[in-house]
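Heads up, there are several structures right after this.
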Structure P
Amino acid sequence: MHSPFIYEFITRVCNDKRDYYAYTAIEELRMQLLKIHTRIKVEDFGAGSVRKSSPERKINDIVRSSSKPAKYGKLLFRIANYYQCKKILELGTSLGISTAYLASADQKSHVITLEGAHQVANLARNNFQQLNLRNIEVIEGNFNDTLKDALDKIGSPDMVFFDGNHRLEPTLQYFELCLQKSHLNSIFVFDDIHWSSDMEQAWNSIKEHSNVTCTMDLFFVGLVFFRHSFKEKQHFVIRF
């Protein structure tokens, strides 16, 4: 591994096996949610769910299909923690598991998370209260209507987690909007980069963008960096 930055990321972030204080409470919440069979209405503005097409879904099914597994939630926590991300934007709250990991890294940070489904957003708010996380702001509505205002609120984000629309054009549109507000040390994380042909195309387009200096493909998620420390554009595929 020739890049010191990439080596540091792998050894100190990816391979950090420490059991951080926030992990237990968040995973206990996940287990609670997996036991709830109540149905709620889910307005879907994105590419939809592979498993479910009904506008009503069970809470435990949402957790299984839409919440990131613990392995990736913990990775989001470590990224936000290690790089001291203070301004974090998330596109796609779902029930708030990933949001909780992002917000728990530093409770002095400001996390704005966008969710299209009203009942899902309300459940996420309840989950944040249960975890005593007060640094999260949930904004409801279609990303096309809410993203610009969210970016104005948060200013220049240190970290953006894209996990709400898995179609080609919206993904690239949201990337460009967030890019306008980003800084050289911003970190963009894209979920499900190999989930569909649309996401494959979006990921390849993002990799080739002139502002992007480095990407990491961890298969289920892709990381994008804009740092000038890279003399030439670099792309890495990392087993995680």
Structure Q
Amino acid sequence: MGAALGKWSDLVNYVSGSLLGGPRPFTQATVINVQKAGTLLWCLYWMNATGNYSGTACLYTALHGSYGLCWLLKEMVFPDPGWQRPVTIPSALIMSLTVLGPYWIAPYLCITNRFEASPALMGLSTGVYALGLALMIGADAQKYFTLKHKRGLITSGFFAATRNPNYLGEMMIYGSFAALSGHREPWFVLAAVWGFLFVPNMVRKDRSMSRYGAAWVHYQAHSGLLLPWLPTLARGGAPPARP
């Protein structure tokens, strides 16, 4: 299983960065940031085109649009080094068409089909979105500023109970968007992205952190791959004490 995930991860790495070779005029971050910046415009366009300014359409636009703006702000203050890799034009197109573009299906369906969410769903989606945004941005900030001053295994703060709080936050954010869309298709998109990209990346990250030996073994035993480890949460999120 580990070998298969490793090969899949290598394939994803090639397709998303070096596909067919050639010039690399921009980075992965550029491709992602363009999509994030365009989300608000995409939502507003369909609201105007359909004349749909309902409560659900406005809420969806506010949530997904603000997420894109928060992402851009995050990239300005503490950009993710992992996204600074230059990519070929075919890789940029593949990223846009198979991963980033499908994220726009949810707002299109929500607005054009005039889905009206219940007050309970609107409240739940907003709450999950807010928690996911705090988790994702907080974890990315901790990782960026910690590693900027000292390289090593991060086992405290957002990372005390889960080894992938940023992925968890991202899944909560997009899960709230899918719920507000009122359709099944966005869930299929998320299942594909989470299953074919997030899981291999988390496994690859675990394999990379295993180089820290005993410290890694102890940390792994007291944290979850994705969901927080409950005993660690019961300690108030304190990092596990080394034996």
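Derivation of every value follows stated rules applied to the coordinates shown; laboratory data play no part. Everything quoted here is computed from the prediction, not taken from an experiment. Cβ atoms are built from the backbone, for glycine too; each structure is taken alone.
Could you figure out which one of P, Q the value 7, 34, 39, 17, 2, 0 for P(r) over Cα pairs in 10 Å bins from 0, in percent was computed from? Answer for the origin of the read-out: P. P, Q: which one has helix-only ellipticity at 222 nm (-39500 (n - 2.57) for each DSSP H run of 4 or more, over all residues; to 500), as calculated, at -21000? Checking each candidate, the match is Q. Once FRET efficiency 1/(1 + (r/R0)^6) of positions 109 and 165 (r between Cβ atoms, R0 = 30 Å, to 0.05) is computed for every structure in P, Q, the highest value turns out to be that of P. Between structures P, Q, the calculation of Rg/Rh (Cα atoms, Kirkwood Rh), for residues 181-220 alone yields its largest number for Q. Ranked by mean count of other Cβ atoms within 10 Å over residues 157-164, structures P, Q are topped by P, which has the highest value. Can you tell which of P, Q yields 14.6 when mean count of other Cβ atoms within 10 Å over residues 69-76 is derived from it? Label of the source structure: Q.
Each of P, Q could give relative contact order in percent (Cα under 8 Å, 6 or more apart), but the derived value 14 comes from P.
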